[in-house]
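**Student:** Next up, some structures in structure tokens.
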Structure P
Amino acid sequence: MRKLSKSFSYKAISEALWQSNPVSKQILGICSSLAVTVQLKTALVMGLALTFVTAFSNLTISLLRNQIPRNVRIIAEVAIIAVLVIIADEFLRAFMYDISKQLSVFVGLIITNCIVMGRAEAFAMGNPPWRSFVDGAANGIGYASILGGVAFFRELLGAGKLFGFQVVPKGFYAAGYENMGLMLLAPGAFIAIALFVWLEHTLLKDK
């Protein structure tokens, strides 16, 4: 039983990161991917917040799936997700206030994220709690991986920084180097995400 659980966990995370990544393969969560990836720290915090909500909403919905009437299941799912989003938002306000201000409304908008509702409806309503929790966590990790990758290049190329710290030496600027301001704008995020999508599809096609 333990081997089967480990096997499922590994497979779920592997697929969410690669074969069926919610952002690069399913093209979900694009709005927040564009909005919160200017800085690496905000992108990772957003990824962690969504992972928390997706994992625990899947777990809760799976535990209650036999008690939730089918005709009100969407309302029940939204209510569960909303409670978890409020918990995540209040935690960030209490312990990471500056990042919470930078994320603005996007933490609250997790409730409308297609990844969260999609996994609740497509997986948690038909699978046992542990599998549902792992599935939610895996898809959250897949989402966070794309956000982290996009934010890494946007912050590095756009501002010469990572996690707010200057990593491009001042000598580069003295020699005429200039940051790519485009990477800090929405088109820069589109370009970065498109390159991730192209790279993943190309590598998977070769296998």
Structure Q
Amino acid sequence: MSGLRPDLAIIADNVAAGARVIDVGCGQGELMAELRARKGVDARGIEIDPANVSAAVTRGLSVVQGDADTDLPYYPDGAFDYAILSQTLQTTRAPDKVLDELLRIGRRAFISFPNFAFWRVRWSLLWGGRMPVTPALPLSWYETENIHQLTIDDFRTFVKQHGVVVERAWFLNGDRQTSAAAANFRAELALFLLRRGDEPG
């Protein structure tokens, strides 16, 4: 076992060997290290937290301090085979623009996010009348970095409207995968593999 968070483990399993990858919001580089060791990937990272950048660089990883909202335009078109944004989309100021940039600099993009329509979230709002705290949303409303809460159905509608192709999708409850049927209600976390509509399959 790699010890990776479940969505990151799925990404690691599905990135092609030898690919060029950028991990945006890479934390301390756990996924990058796994991809380098297992798949011989050329992995680069962007991370906003300087302590995480330092920890990743100490591991010998190529990570720079940067912000997904402002720094992706500096990368050239098609520079990477995969752009990865794991559990970070909902923290960005302009998620639509960030997604456009990911699909510009990467031929494909992995995006994961907590599902705000998960049944436990709905239950918390309906019966408790309070913002939920769950394993995927562990912080109270005043501590969370999440500023653009979204659901699986929100995301599906968004990518369809923007001509983005969903190549694969995975839906998770903890470390277990659940089916796509009623995923908007049943899944705590979603992971999508995307490409632009004009990008060959």
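Rule-based calculations on the coordinates, nothing more; no lab input. This structure is a prediction, so every number in the text was calculated from the model and none was measured. Cβ atoms are built from the backbone, for glycine too; each structure is taken alone.
**Student:** Given a value of 0.99 for Cα Rg over 2.2 N^0.38 Å, calculated from one of P, Q, which structure does it belong to?
**Tutor:** For Cα Rg over 2.2 N^0.38 Å, the value 0.99 is produced by structure Q.
**Student:** Given structures P, Q, which gives the highest value for distance in nm of label points 7 Å out along Cα→Cβ at positions 84 and 108?
**Tutor:** Comparing P, Q by distance in nm of label points 7 Å out along Cα→Cβ at positions 84 and 108, the maximum is at P.
**Student:** I would also like to ask the following. Quick check on the output: -22500 is helix-only ellipticity at 222 nm (-39500 (n - 2.57) for each DSSP H run of 4 or more, over all residues; to 500), derived from one of P, Q. Which one produced it?
**Tutor:** P
**Student:** Oh, and also: Given structures P, Q, which gives the highest value for relative contact order in percent (Cα under 8 Å, 6 or more apart)?
**Tutor:** When relative contact order in percent (Cα under 8 Å, 6 or more apart) is calculated for P, Q, structure P comes out on top.
**Student:** Of the structures labelled P, Q, which one yields 23.0 when mean count of other Cβ atoms within 10 Å over residues 36-43 is computed from its coordinates?
**Tutor:** Structure of origin is P.
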